[in-house]
Structure 1
Amino acid sequence: MGLFGKKKTDKEKVEEWINWGIIDIQKKKYAMALHWFNEVTGIEPRNALVWYYKGLVYDGMGGYEDALDCYEKSFEIEPNNFNFEKWSNKGFALLKLKRYGEAIYCFDEAIRCNSKELWILPIKGKALVVLERYEEAVDCFDKAIKSEPENSEYLGYKIEALIELKRYEEAMKLSDETIKLDSGDPSGLLYK
């Protein structure tokens, strides 16, 4: 029942349950959030946004396969409505499942949706390193460094990839730069 004894419509219930689910995600009350989103999909099984939210819930609970299934369902329902956030979260779930090639594809799609969100490049670069695609990883790290030139962590990632490529002189030079940028960051010293 709604206010003054008036019965709520399904649409009103859905809106309320989505809001409660979002609040529960923010509070990390994942089981409760999942309850609300399941209620919604019981009424609106083709609600792409709610399937995406369910993916976030499963991700928060460590159920990465289930999260991926929900992200896929969201994508199936609205293939043209996948944005940076949705692609990147799907990529993170794939990373956690060690499905690096697929994660890289998702990160590329995320960047295609919003080329200003360059913080994802080092994450993509680290996945490329795992796949031993070092040249591509260096390219990612270079772009990330260009966007945040004083981020010594990005420099450290690039140094690691350069060492794998046996480009030692370049790695040493970059190591010196890292030390100058952040004397409290030991990554530059690791390669001296």
Structure 2
Amino acid sequence: MHGHRRRVKAEKRLSHSKNRSFERITLDDLGHLAQLALNDFKGFFARNPEHPYKGQLRLICLLQTAAKHFVDPDKCIEAEQRWGGVNDFDVCGFFQVVPGRRLFPQRKRKLDFGASRFGRNPDEGERFEGRRLDVMWRSIDMLKSETPIESVQRYLQDARAGSPTYWSAKPVVVLWLGKDLGRVIWPLHHTSSGPVMSRVS
């Protein structure tokens, strides 16, 4: 019951922008998101070579409404629809925690997906050529007995407050490691390899 209440509350806090795309998300799109996020993390650690989290990245996932749209594509059923589809892309890198040195959770990099069939959100002004990509990071406990996917599942399952409660309201889809690209790891009853989709140029 408490988990359901948290999810309902999280749903209400999602964006209600009317400038959404209802184009389907393909595996190629997921791969592009993964590369953008990887390049961002790589650049950060190149600028900060002594950072304790260099080499600690274990998993990158797509979150929230875009992840839901990948798993169960929404249709535009009304003019200026303010729910579903793709408003932006929320991506998080999950790092193996370094004892006594947790990552600063407020870091959020706003990147440009680039020109694509998803178009752009005019609410963003001229800053982006395409849809905005928000890249976040979190340091979480990853037990030796767990895979990174299992650790993230436990992190979401144990969430009581903050971002994980919002993220757990929607599916979570693996972007990287590449062998698991497109795998749906949350919710637990829906863990799968995701929909089989043709590649779109």
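In this comparison of 1, 2, the computed figure -8500 for helix-only ellipticity at 222 nm (-39500 (n - 2.57) for each DSSP H run of 4 or more, over all residues; to 500) is attributed to 2.
Tell me which of 1, 2 gives 2.8 when you compute distance in nm of label points 7 Å out along Cα→Cβ at positions 144 and 160.
Value 2.8 for distance in nm of label points 7 Å out along Cα→Cβ at positions 144 and 160 corresponds to 2 out of 1, 2.
Given a computed value of 78 for volume of the Cα convex hull per residue in Å³, for residues 24-111 alone, which structure among 1, 2 does it belong to? Don't skip to the end; give the middle numbers.
On the way: 1: 78; 2: 113.
Of the structures listed, the value fits 1.
Out of 1, 2, choose the structure whose coordinates give relative contact order in percent (Cα under 8 Å, 6 or more apart) equal to 10 when calculated. Structure of origin is 1. Given a computed value of -1.18, -1.23 for log10 I(q)/I(0) by the Debye sum over Cα atoms at q = 0.29, 0.30 Å⁻¹, for residues 72-127 alone, which structure among 1, 2 does it belong to? The structure behind it is 1. For distance in nm of label points 7 Å out along Cα→Cβ at positions 80 and 168, which of 1, 2 scores largest? By distance in nm of label points 7 Å out along Cα→Cβ at positions 80 and 168, the leading structure of 1, 2 is 1. Which structure, out of 1, 2, was distance in nm of label points 7 Å out along Cα→Cβ at positions 32 and 104 derived from, given a value of 3.1? Among 1, 2, the structure yielding 3.1 for distance in nm of label points 7 Å out along Cα→Cβ at positions 32 and 104 is 2.
No value in this document is a laboratory result; all are computed from the given coordinates. Please read these numbers as outputs of a predicted model, since none were measured by experiment. Cβ atoms are built from the backbone, for glycine too; each structure is taken alone.
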